[in-house]
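Quick heads-up: structures coming right below.
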Structure 1
């Protein structure tokens, strides 16, 4: 089983798509220069701003995001995960979509976020993702990537739903991608521990790109893009500035952890 470098990109995306695409490419290039073969961009990498403006931009952004991912993957010879980004889904709504693109520019997998962030936080912020986003109705995919193993997709709020990751593990995922724009309020207490739990219980690597800082108005995101190994060890943490979390993925190590802690084999789903 092989090993390779993975990079979780950390951005402070804004309402300016042109600036966001430029910032994303800068980090992809830096990741490639450091030898990363798998690179993940965070949720909302192309736009973070007013929801109505996002809906207005969705038709153009959907096409531009897909084209950008294909171009970047080919240009820098990396397997690239971007998501989510808005894709039109009927009047007043969009999907929140992630795509996995090969070094040849082939779209290997798509996933529309199925768990939507509708929450009233104690700090006074209210989020209603469902007001403008249509949830996906397909389970997230796992794609086989030569040399990189099996990669499973998810997006942000999904991390609070362990059954989704158990599905990915059951489909053979070696690496769980969790691109996110986690709020600063919830992130300080929940972000890392949830990601470590998903890694430990599924004995899989977790690569979690993140948004950070003040993205627009009062919307602040937590940062700390992470790469975590199947034992739950944090291998890389991007901190709170835009940048990268880069760490090795060792598929042989994942197999050894699964042999030492064979909890996936001990499940008794017939009882639940």
Structure 2
């Protein structure tokens, strides 16, 4: 399939009635393992996971060249569409999206990092324009950090902020709106009511709403961010603990590589 075909498929998966479930990956082997699991329809990378695997702190500390090289390597492991977490665009959202498309990426998270709204809208517009110039119906998942960086603000004001930003990003051409954080059903329902069904994406974290609730409310997608890597690292840590205690492999370990 061509890059343009994969982008169209990813758009369709977000618009479909069924909640899209994507398990985040961070390198070639995790991409291969997850893509081979029955039921996988698309892959997503996690910037935190890729940065950590290369020895960097999250938050655009990994050089853009390294990030683009890694997401390109991931895209080459699968015939499925791949969406990449490209943080805030590394100071050049349009150029970053163009480079990502060049290595086979057909969707991306773009963080607002709670920069002034006008600046964040310009970043979305630049990303959308770059994708259009490449002739790709790119799935731009515009992310707000309104809840992640809420601190002790009134939750009602944070939600109002998120809705304002969501409307602005969708109006600027973003395909979807991503709101990481531990929101309750009422908050998700208000977001979807304000922005539309199949337009809002969530992250699965400890304490988040169930997939059944997300489906019922009308969310488009659930991803797992750094928690997929944390799951793998937990298994590794537990192996080390057992080994140092005189034990060995846990029952049920599968050889996947």
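All of the numbers you see were taken from the coordinates with simple rules; none came from a lab. All values reported here derive from a predicted model rather than from experimental measurement. Cβ atoms are built from the backbone, for glycine too; each structure is taken alone.
A value of 17.2, 52 for Rg and Dmax of the Cα atoms in Å, calculated from one of 1, 2, originates in structure 1.
Structures 1, 2 were shown, and Rg/Rh (Cα atoms, Kirkwood Rh), for residues 86-245 alone at 0.96 was computed from 1.
Calculated for structures 1, 2, distance in nm of label points 7 Å out along Cα→Cβ at positions 70 and 126 is largest in 1. For the read-out distance in nm of label points 7 Å out along Cα→Cβ at positions 62 and 166, a value of 2.8 was computed from one structure; give its label from 1, 2. Among 1, 2, the structure yielding 2.8 for distance in nm of label points 7 Å out along Cα→Cβ at positions 62 and 166 is 2.
Here the criterion is distance in nm of label points 7 Å out along Cα→Cβ at positions 14 and 230, and among 1, 2 the highest value is seen for 1. When mean count of other Cβ atoms within 10 Å over residues 94-101 is calculated for each of structures 1, 2, structure 1 comes out greatest. Where does the value -10000 come from, among 1, 2, when helix-only ellipticity at 222 nm (-39500 (n - 2.57) for each DSSP H run of 4 or more, over all residues; to 500) is the thing being computed? Label of the source structure: 1.
Consider the structures 1, 2: one of them gives 3, 13, 22, 23, 17, 12, 7, 3, 1, 0 for P(r) over Cα pairs in 5 Å bins from 0, in percent, for residues 38-141 alone as calculated from the coordinates. Say which. Computing P(r) over Cα pairs in 5 Å bins from 0, in percent, for residues 38-141 alone on every structure in 1, 2 gives 3, 13, 22, 23, 17, 12, 7, 3, 1, 0 only for 1.
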